[in-house]
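Next up: the structures, one after another.
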Structure P
Amino acid sequence: MPDSPRDPAPAEKSLMRSLGEFVGHITRAVKTDVTPDLRERLEVRRDVREAVADTPSGPIVLRRTTIDEIERPAP
């Protein structure tokens, strides 16, 4: 079964393809920025709404949470 560019998961990967994927993962990890986010976040309001709905498979809980925040850049 030949591997085509559209085939996302070939039945059996070649050694070179596996090595290329490995090197790609390592390269992405090295380039990823891991500095901490220094923005200050202040939660102003949190609104939680809940409702119980009856369905054929039994009752379920519907929940919506809205969070209002203020973000300030690091000093």
Structure Q
Amino acid sequence: MRKLLYPAACSVRTHKKPFQHYFFRKLAEGKHKKLVLNNIQNKLLKIACAVVRSQQPYIPNYGPVNPLVFQKTLTAS
């Protein structure tokens, strides 16, 4: 499994903006390239497990919703 995640992490680092920003931010903090790629591998593995566990498709722009903010928008309408 690890041998499959490394090329996937390299590809995601190159083609997906959030992972690019993460990669360069960690390099700017002084982290080693291999360490950051390992972190990206772990992120990919967590995403894959969550998709399989929840049986829901991956939503790239997903962000958690704060219930208080959501409630204020409903009452303001």
State the single structure among P, Q that was used to calculate FRET efficiency 1/(1 + (r/R0)^6) of positions 42 and 66 (r between Cβ atoms, R0 = 25 Å, to 0.05), giving 0.95.
P
Of the structures labelled P, Q, which one yields -24500 when helix-only ellipticity at 222 nm (-39500 (n - 2.57) for each DSSP H run of 4 or more, over all residues; to 500) is computed from its coordinates?
Q
Looking at mean count of other Cβ atoms within 10 Å over residues 34-41, point out which structure of P, Q has the largest value.
Q
For Kirkwood radius over Cα pairs in Å, which of the structures P, Q scores highest?
P
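Read-outs: derived from the displayed coordinates by stated rules, not from any lab. Just so it is clear, the structure is predicted and the values come from calculations on it, not from any experiment. Cβ atoms are built from the backbone, for glycine too; each structure is taken alone.
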